[in-house]
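Quick heads-up: structures coming right below.
Just so it is clear, none of the values below were taken in a lab; they were calculated from the coordinates. What you are looking at is a predicted structure, and each value in this text was computed from that prediction instead of being measured.
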Structure I
């Protein structure tokens, strides 16, 4: 019997901040054969999709529809009928003004199995990111979510203005900026106090988030003067008065910053988490990838004779990990290194070694090869065997300098650094729209590969107004040689140092 994969997931993507996607929503994106997504879905969520997933954009805005709702309904049926798993990714929650019910009914009609995966609705999350609780003891115990797209002046309205104007404490209107004057008029006409606090929040939970507050009687004028428009929500109620005390996210030091992370995909998550914790939004764009060397023979020979070495110098976390993995593959462990002195180029490399129970004899005060060389000048290296397990493209200054001191240096390739598979077109769009504020480079290879992934003639315009941040002078030198101008350089050549430099810039 033929395996029937036909299935549709109607998934809420949340209000915009990619961190607010649910775990189940992420799983549905990963398993999709076809991903159908909207305008308000954060593009970074598409990175969870398989490389073989068909991506279909059906973005709708108040001004323009790529596809009508009926066409979207038919598309879901058609793709599922091809025996595929379809994930329909919708901003917010599919059942809160998301028209998910209409899509689900069409699937029922065509006997296609489906599942609803709720999302965090913007009606709650966006006010929360602006410091506004939709309910609060002593102010209101009820809240109403109301479509802002319906014309308040029409006769057959679904909104009972006489009841909601005075009967509900907090009113949240979604996508109602075009109707704001009429909404205000209807509320005051039906008894809402003109002095009621109102908040307008645009691009909520994203770095572009802007919040405007005023009394109900003044909000239209304020919105016009500030050219406020969709996508935005309108919050009416006394809870808005809590904003000044509770606007937590705007106090984070990197709030409003969208930062491009060019590290390898495996390592980017560490840096991304650091950025998120400080309120920024990281965009992962791996310009490098870490792969196995073409030939393990030199490394294997060094490992087989590991006890003969006097020093092992690790110049990266990748070098430690690759060395350890190869050690295990040979049924050996770090006990074989008894008596061998260990040097780590920086604190993260030291931490990685300590994870495996290795004590590090030396970490230079300045985390680069030149500082290791300076330290080793105080050692008698004549005839000493030194192992350097590192990348294929590592700088030659370290082994050459050690050899000049009389050391017997065995430089072996523990891993290769190749160009990454970052989505160039997506990043180009973000750069063109000036939605990236800072680009970070954590090695010379990230700079070289970043530049090679774009047309050199387009880079000056793409990078205009965007700050470039470097982890240290070697990376900066590479950037300058390639025609880039570095605005921020870390004084401590670590991720913590790079973030600190960004914070004080």
Structure II
């Protein structure tokens, strides 16, 4: 039950973290217009490279290391401060590099300096610690409050197309404040430790092992926006981000379980319980499949009318891009299970690194011709193929460790249920009245069709749900 509660907490926050920008983006897209939206998307894609350097793979590494030693409070405190020292130093170095960069990069300087608040916020982000001890409640509640305050601030202060800088500052300050709210709990959750005993640098090389795959991940997360801004225009970069925002919100329900399960699997692996590790993996993969298939097909079914209806006139291209990108919901969901929940906790960092590096290479190779030929849609096709290559390699890497028959046992049932749902919902979306009420009806019909078919086909998730309910009420 603890895993389920943590999953719900994490899903709740991750959804909020994306829903708040989605709520505000319906307003921002009209106030700042495509040009302002594109400027924010393009400059944010640049600052993310410096943020990547500051983070140094600490998110995955810190989470895992804390999970390994959480039974020993003194060792846990020592590990926390050692990792945090490295992170602080890397953030300072990254900011220095950013200042040097700004000497030569004079384009949109005001926007770039406003974006640098996000870089400063990295030094104070200790969410990895609470993920490692599986305490998601504290991060969810405090950050949720800050997100809501930032949403209110956007509606109050951002009034016209010249407020792009102010909008960027509000987003950056909200991230910084969210990170700062976690620090008061540290004095309660960790015992004091002598700084003379701290040895931070032995953590550096293991961090580097996870830093390399994070570089690769960022390449095909951020490079698309950067290349669209350079090869097409900044408006295309904004369209890409708006499509990606909605797709990533759908992904939240799928990938949030990865953050929750990583410390759980790592702790089981540390105790030598390989059977438990694999059992967790099979159940998690089936759960992700049961959610990812309907998310993928459902998003594709309503995307053509959802984007222009939500963002307003001038954003029709976002809908087509979303329909193409919806494919990644499934493959990213699978790679999250295989990579984050399995390869990393069992010390298979090399395979994880190769997989995401492969994805980055495919993305770079395909981006130039596909963006040149088809612009925004080309970038989306490149994203889908690169994400598929990541999952394909990870499946190859675990072929001798996992039973594929058990892994994909329920996939065909989820596929059939979702595909039939897509046919019905897509027809409704293209032929019935284009209103918010009708879209709600379409979503409701889709959920009902999928749910009924999953039950009729007796998919594995149904048995898991029955067992969970039985265990819950037997206590």
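Taking relative contact order in percent (Cα under 8 Å, 6 or more apart) as the criterion, the top-ranked structure out of I, II is II, with the highest value.
Source structure of the calculated read-out (Rg and Dmax of the Cα atoms in Å, 28.4, 95) within I, II: I. A value of -28500 for helix-only ellipticity at 222 nm (-39500 (n - 2.57) for each DSSP H run of 4 or more, over all residues; to 500), calculated from one of I, II, originates in structure II. Which of I, II yields 10, 29, 30, 19, 10, 2, 0 for P(r) over Cα pairs in 10 Å bins from 0, in percent, for residues 195-338 alone, as computed? This figure was derived from II.
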